Structure I
Amino acid sequence: MKHIYKGVPFLFTILFCSGHFAGLSQEIIKGNVVDAFSRQFLEGVTITVHPGNISMVTDQLGKFIFKKVIKNDKSFLDISSVGYKRKLVTIQELKNNNHSVALTAENVELQSVVVSSQTGEQFKTISKLDIAMRGVNNSQELLRIIPGLVIGQHQGGGKAEQIFLRGFDADHGTDFRMDVDGLPVNMVSHAHGQGFADSHFIIPETIDGIDFRKGPYTAGKGDFATTGFVDFNTRNSISNNMIKMEGGQFTTYRLMGMFNLLPKSMQKKQSWYVASEYRYSDGYFDHPQNFNRFNLFTKFNAKISGKSRLMVSATTFRSKWNASGQIPGRAVDMGLISFYGALDPYEGGVTSRTNFNTEILTSLNNGDIIKNQLYYSNARFDLHTNFTFFLQDSVNGDEIRQKEARNLIGYNGNYQHIHYLGNVFIHSEAGLQVRYDATRNSELSHTKNRFTTLQQIKLGDISELSMAPYLASTLKLNEHFSINAGLRFDQFFHQYKNKLETDPVLPGLGIYKANANTFSPKLNFFYHVNNRLQIYLNTGKGFHSNDSRSVVVEKGFLALPSAYSADLGTVFKPANNIIINAAAWYIYLQREFVYSGDGGFVEFSGKTRRFGVDFSGRYEPVKSLYFDIDANYARGRAVDQAVGKNYIPLAPVWTSSAGLTYTSKNGLNGSVRYRFIGDRPANENYSLTAKGYFITDAVINFTRPLYEIGLVINNIFNERWKETQFETITRLKNEPAPVDEVCFTAGTPFSAKLSFTVKF
């Protein structure tokens, strides 16, 4: 696979430069598509020219542009998008309407969906369908929308979820990238671990779309995107104000409001709204969580000139909780605590994050787009945990504190150029991403009762600067065959200022520096047979990034281990009411250094190889029923280890989720869903097993134009299950010897929650 990339830079140069020598003066058909109600631009709308059956999708500004190859009075455009009424427009009608087309929203039906000819969009159709049909009921459901992705929570909703995808235990985000409107969620060199991605500042009701792709095949995505990435896109506008009240078992309640801030007379040209939520829960554990979280989000969107559009958003978030942590099974078996008990009542934390995000999109006369985005975040994190109990300190216990304060500033910019070489359509993109993280007093300490410091283990300031220019170009040879080539260069500058003479790894006080860089070529092939079938082959090189504290120790040596990956897949619609996405995939990871935030040291691992199969199916037997299923298999092994000792701890093997959703014209709707993960190895020789689970949830809603009543039931069969599991050597108080076993955090028992929403 490595040799396939040697010709990528040359191929890309041809694709990117060719449009500057041909085609711009040729006659074209162009226009833009907007929402009929909000007048906001619609991205990802499929436009097909007839006769000729030539297709493309609208860009970020809702624009499309064709070379005019059909010149008769009967030419027309077929315009369609998930969630909108299909529209046929003649070329003359397009000109009469100033090259603008307005689509009217309608109920989603699978039979109206076509397999897109757009390269790299094989997951977008399923994503749009799932959001429209299933909805999103909480922040965790945002991640569960992604087929094959499994999450686990071991701080009761107060800390970032543990992520499993394609045979990876990606911890809290080490190998899976998350962004919100281009703002990065993952935190580099975090006090708790590399890539920490706490997405709880997202208010679910503000999400309009979820764009995800699996594998390192996109030139615009670099750090953390080994297994893939997700972009959460917030609404540009809202159609009405709303107030939502929720209440349920375990003293759980939530109040959410979302309001337009502009008069109706101004909402056709610009939008501005605010959303806020407050959530409280004692949780289902014996030790009350006293969990409370506050979120505030606002977004302004306006046309600032004939060619440019401005988006400004801001959010602030604060969360505080007590936790029951990960408990050893023997403590439950011995009767010391219950299945939902806690051994250290002082576990818990406080975290906050404030974000500012500004983006300007500019359209040029030739159809090109320039994007400039600036973002800033201020984040604080203070976590108290105890994983080993009395293993190290038989008197005071092994409680630790992880703490940091962070400033993050960044820039995303790109230039998108559309052109033709003869009759061949070419879309090229050149971009630059810059990010700077500065953490102050990143701390790891041995504590007692949370705030009594017994020993400082790690203390220092971290600064990390990354710069990544990239190029990508898509060559559409004809209506069936397309090639996408990309090249990305990532440069990292690491610095760690050690403030602790007794640091377990670094030899003394002072500043430690290291640099690292890597090239990541991509080469993808797409064969669009027709509106029912697409076959694709994705290949790409990515990398596994590492914490600055581990990089400076190794002086940059293999700081960015290479990840080589390939997907062979298909999007297939065998009938009007069935759509399937299936792929066989492969990932080879060169090596990784992992900074252990819980121990303050660097862990090393060797080469790994993973392969597997992903399957997603969507079926609508009648208009009122929607069935979805995702089934995934992954096999991962360490390459350099002996057979039987080469398992990858916690790597998922079999995972699946499925649901049946019912909707009716009278407003009654609901769904029943399951989520499954099979048994998997908890350590390298599989002598310990992380037990799987099969959990079923249900949602029932009664929806009217001005209000909605809902009921959410988690774990309707009241299964006793372990949500997260880890091999850990622990010692209980006064226990004579430590024990190596699987510790766990209990999953939620049966729980019900009612909601009432008012719209006005």
Structure II
Amino acid sequence: MNKAITDGVVLMPLPFAAGLGVWSSGDGTPGSDTYSVSGNGVFVSADQDFGGCLEVLKDTATARVRYMGETPVLPGCYLQVRASVKAIAGPLPAVRISGWAGKAGGIEATGLTTTGPSTQLTTYGDVVEITAIIAIADKTGVDMVWDGALYGHLGIDLTGASGGLVRVDDIVVEDVTSYFTRDIMSVVDVRDYGAKGDGSTDDTVAFEAADAAASGRTVLVSEGVFKLNQDVTLDSKVRFEGTITQPDDKRFILKKEYDFESYLNAFGDEELAFKKAYQALLNFADHESLDLCGRRISLSEPMDMQAADPTRTVFATRRVIRNGQFEAIGTTGWDTQTVTSAGTYNTSNPTRLTNVTNVANVQVGSLVLGVGVGREVYVTGTNIGAQIVYISQPLYDAAGTQTYTFKRFKYLLDFSGYDSLSQFVLDDIEFQGNGKASGIMLAPGGLTFHVRDCFITKPRDRGITSIGTGCQGMMIDRCQFNSNETSLDVQDRVSIALNTNANDVKIRDNRIMMFRHFAVLGGATTLLTGNHWFQGDGQQNGVRMAGVVITTPNPSTSINNNYIDNAILEWTNEHSAEPALGNQFSFGGMTVTSNIFFASNVAASFKFIVIKPYGPGHFIHGFAVTGNTFRTINGYIDRIEKVDTTFADLEFNRMRTIDFSGNVFHGVTDEVFNPAYLTHTQSTASSTWTLDTEPYLPFRGRARFVDSVVASGTLRNSGNTAVYLAPSVDTGQGSNLREINLGWGTAVKGEVRYIVRMDNPL
């Protein structure tokens, strides 16, 4: 590039032959003395070396020759000032290129280097050429860095001994930008536009100027550390040889080649690069996703996602992070922080603790532990002045004052600093906890958080944690959760793959290996489809824990087409433990359909389905277990289901709409059905037959209704004569209310088939 050619910029001063009135003996500014009137310089028309030239008598400490025309100083343009001189007589001076730097309005640009290298003349008559390069860019080879200058009055200085005569050939100013630019057609260096790269000067303006001048070319961030104190958005492609620094609250947005690799090149540090790339993702509408380029990002402490862009506490536009790995390294940054505080719980305000001592030290996102506290209850917020801790779920038996423990686990990606985060997607990422860190903590509020095709590997405590309603509409698809506790017996494990508190969650086609629990689900209208979760089967007659825990008594939830391996499906009301009174539905609104239930090496007492009421007054209203396969190997179990009566039993006289049908049982001693299709054989004639439904009704329910009784063959009296009559039916007989009495009006014997229900189907 040559500005004189491409843009018609005039760089060359007039020759001395054109008149000395434009050549100053001062600084070259308007009004300074010229050689046409000063008397110490004359034009020589026929020098043998120069032709026409200026002869100067050096009679001051510094004699100047300055062109009074304004030579422009342009971004990206490198000016070489060249002069040929020779000593004629008298003391021999030194000579150097010099100039006066100007800004708009004729103001001097101060603080700049205004002289080039000095050369001492040593011999009379020898021609000596002196040069210096002037540019805005602070680069090697630039002698006079004029950042902030718009033009200059250029020339030479004679210094040193006075009294000598020196002749000066016409001064040459030329564009030598090609010396400095490696690919002049494709690269614009930020240093050409004044960037210092010294780590302390604010280079924001230079970056913006280089970007504006690029016009489709690549902006080069050459070697150095460039400080940007303001938001910077670059439209051009950028190549980084140096790095940049920027305050946390300022944004660096690359419109082209936006990906993690570019930000790593820009900032030189993985954690910082990810923060800045994420900040740009949220603040530039043209990018909907951040590609991690398959890179592993090593984190020495939790990544506080909200702090990466501190100006936002709410975000609800679809954004995606994809294609990479986060790995926990180091140790101290991942330590769980534990706080104990006394607090009071009142059932009239079921999602808060009041009068909490030490409340300032209780962190949002802490797991709450205490007497009467259900599983996976978290701190959603605090009010320090009012001594209130807000919690994600009600407590089942904690009324009054007690000491609570608050455990704050550390997560690779922690979104808890947001008030609400919606439509956020994590795609094709491995979260490698290495037994040091948990995986992902959601924001307290938000909608449709989506995790798909991800691996959550060896989390220390939790895989995905919802501390509030940020899981509303959450989707977990095709992910793999691999425990860090595979070597432990299940009862010794503490890690949980995921939990939810809100509604409309979809958990589909995932594989979950050897956690204490796969999922603790505290919301409603959840769909679990196509998942495989297993707890391990190495311990003979060993304990098996709940794979999935449903903590809402009427969740309107569907569990279908899953592979449930050596794990219990546990259904509780620990997050809503009030008695089911009046028109409440109690346990119900759930379907368990077309699943494979499998267990090996378990004790006979093992059950696949357990209902555990936390308090009295509960019953089942709407529960379908249909089309499933229940199978055990290496030993039989007595039955597949039970009620855990640790706190209370169910009220069997209130059961409604229960369907246990179409299931297949292998390795199960007592198969269960509702309605149950049973047969009774009466060998001795009697007018009253007692039919025992034990053990066929689910949960050992009562015999409440008989839909039909059909004689199988001919009924006969004691004389073996055929009798044709219909019985009366009395249900709920016997001490356990599981027997049925058939009254015949006369003593008969024979066989009947009957359909009995433990529930009212209406």
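No lab work stands behind these numbers, since they all come straight from the coordinates. Computed from a predicted structure; not experimentally measured. Cβ atoms are built from the backbone, for glycine too; each structure is taken alone.
Side notes on the structure shown:
- Origin of the value 11, where relative contact order in percent (Cα under 8 Å, 6 or more apart) was derived from one of I, II: I
- Structures I, II, by mean count of other Cβ atoms within 10 Å over residues 459-466: label with the highest value: II
- When distance in nm of label points 7 Å out along Cα→Cβ at positions 443 and 715 is worked out for each of I, II, structure II gives the greatest result.
- log10 I(q)/I(0) by the Debye sum over Cα atoms at q = 0.05, 0.08 Å⁻¹ from the coordinates reads -0.25, -0.66; which among I, II: I
- Ranking I, II by distance in nm of label points 7 Å out along Cα→Cβ at positions 67 and 555, the structure that comes out highest: II
- Of the structures I, II, the one that 4.7 was derived from, the read-out being distance in nm of label points 7 Å out along Cα→Cβ at positions 411 and 747: I
- Which entry (I, II) yields the derived value 12.1 for mean count of other Cβ atoms within 10 Å over residues 259-266: I
- Parent structure of the calculated result 6.9, given that distance in nm of label points 7 Å out along Cα→Cβ at positions 75 and 539 is the read-out and I, II the choices: II
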